[in-house]
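The numbers here are math on the coordinates, done by the rules we state, and not lab data. Every value quoted in this text rests on a predicted model; they were computed, and no experiment measured them. Cβ atoms are built from the backbone, for glycine too; each structure is taken alone.
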Structure P
Amino acid sequence: MTREDKGKIIDALSEKFSNNQHFYITDAGGFTVEQVNAFRKVCFQAGVEYGVYKNTLIRKALERNGKADDQLFGALKGFSGVIFSKESGNTPARAIREFRKKIDGKPVLKAASIDSEVFLGDGNLNMLSELKSKNELIGEVISILQSPAKNVLSALLSGKGKVAGIVKALEERKN
């Protein structure tokens, strides 16, 4: 690979790191070509992008984007694959878990960066897959805010006749 080719790959990776708030670094070692293609397909179906790159190219692209982190750099050993996700920080973790149902233990999570927070090690995979996305959290907040109003409305609507009867009874008591 020439220096020019490496520069193009670094430029492309740098653009992906800047366009995607969330990325996961996985261990791509021990994969056959068929397994890598199957994992790419799972990622594509999940709406994320997966690619295998040289560690030095990943490191240079991260440095170029100001995402230089010693923890991330420490994870760049062996064969590395990167999963990019624009919208949801949990989608790559879910894709990894789904693929592990087919091939036990592969791929192994080395590190993840979600909104500039770094998570190291495969032990974080379950926690990362259960994270809620921004849209899911907004939906929960809206439903919590709507809940009291819905309860009052349902109480009023469920006893249409009762409310009128209670008001009439209270009115008669005053007289």
Structure Q
Amino acid sequence: MADFNKILDAGDYKNGEINVVIEIPTGSNHKIEWDRKNACFMLDRIEPIAFAKPCNYGFIPQTLDEDGDELDVLMITDQPLTTGIYTSARVLGVMKFVDDGEVDDKIIAVPADDRNNGDMYKTLEDLPKRLIEQIEFHFNHYKDLKKPGTTTVKAFEGIDEAKKVIADAIERWNKQ
């Protein structure tokens, strides 16, 4: 099986567009992760249903975050996206995040071609405030039943900081 991490690249992040592979659909409590070594998706664990994802969760190919995994993406759509698909996305910002003492930032994006919402979302400030609050709450608490206090949302930052995080993750990938 071909490893699409070697075929599908990160996209044109300098111009605000990235490629995103979806791991977990909105509303799922299944912790699905890309297994780079075996070039397939795996079910890592099942979280309590109270901690189902508030948005689609995926990654940018050919990137590595400081935690050693691909750089995560929170993909905002009206409907859940299917595990394994990829799409071009427009970067809105980044959620600065620490998980078990490791930097685990999450790029926030929307599909580049969303004919339902059009160009409604250009920056983080365009997203519904309640959605940002739900995302922040989820990531601050989703491990509370197992390891309380091990996750912290540090800040939400804009497109320029997101591009810097992506550039650093691409550089890490290229050095491996």
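Out of P, Q, choose the structure whose coordinates give helix-only ellipticity at 222 nm (-39500 (n - 2.57) for each DSSP H run of 4 or more, over all residues; to 500) equal to -5500 when calculated. Of the options listed, only Q reproduces it. Given a computed value of 4.3 for distance in nm of label points 7 Å out along Cα→Cβ at positions 37 and 133, which structure among P, Q does it belong to? It must be structure Q, since only it matches.
Who wins on distance in nm of label points 7 Å out along Cα→Cβ at positions 85 and 101 among P, Q, i.e. which is largest? Intermediate values should be presented prior to the final figure.
On the way: P: 1.7; Q: 4.0.
When distance in nm of label points 7 Å out along Cα→Cβ at positions 85 and 101 is calculated for P, Q, structure Q comes out on top.
Here relative contact order in percent (Cα under 8 Å, 6 or more apart) has been calculated and equals 26, so which of P, Q was it run on? It was calculated from structure P.
When mean projected area of the Cα convex hull in nm² is computed for each of P, Q, which one produces 9.6?
Working: P: 15.6; Q: 9.6.
Computing mean projected area of the Cα convex hull in nm² on every structure in P, Q gives 9.6 only for Q.
Who wins on mean count of other Cβ atoms within 10 Å over residues 69-76 among P, Q, i.e. which is largest? Once mean count of other Cβ atoms within 10 Å over residues 69-76 is worked out for each structure, Q has the highest.
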